[in-house]
Structure I
Amino acid sequence: MKNKVNPAYLEKVKQLSADDAERLLSRMGGKLPKHFIKDKVSQEEALALQLEIEDEQLQEWREKMTKLREEDEKREKKKKD
């Protein structure tokens, strides 16, 4: 598990305030908290993994929204024609 932590996200974690880190921990879901306990992943590593997951999800959401907007524009254009 330790090999999978991206160093860029570890740097971001080090810059988080205590409140931001706490909020990030509270958003942790799925298997990550179990790894945090079972595999003895450090809190910094767990936060870095959570940041990476959230960034990936945000990127996927942005791509989906872009596609939806393009489809809406095409539909609106067809309606006008």
Structure II
Amino acid sequence: MTVDADKVETILRQKWQIPGDLSPAVFHNLAFRIQVMVGQKYSHDNLKYQLSLIQTKDLQQNFDDPACDQIASALLGTSLA
């Protein structure tokens, strides 16, 4: 399954509180980075780790383990347990 950056953005908005002052271009860039990781077939755990870095470093939010797990599952096409 190929996932596009718009789909990634939608999933991120559902699971994370995206800061209102985050520019759309920056958010799209983050989504594109994640799209590339999915395209490179990152494992669930590795993608979840990369999402945690994006959440804490780029978005400067507290780490939300369940949300990162759900995002990785949704992007990799696995069931949300």
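Key figures for this structure:
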item: For Kirkwood radius over Cα pairs in Å computed as 14.8, the structure of I, II it came from; result: I
item: Distance in nm of label points 7 Å out along Cα→Cβ at positions 28 and 44 derived as 1.5 - corresponding label from I, II; result: I
item: Which entry (I, II) yields the derived value -19000 for helix-only ellipticity at 222 nm (-39500 (n - 2.57) for each DSSP H run of 4 or more, over all residues; to 500); result: II
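Bear in mind that the values in this text are calculations on the coordinates, not laboratory data. Keep in mind that what you see is a predicted model, and the values were worked out from it rather than measured. Cβ atoms are built from the backbone, for glycine too; each structure is taken alone.
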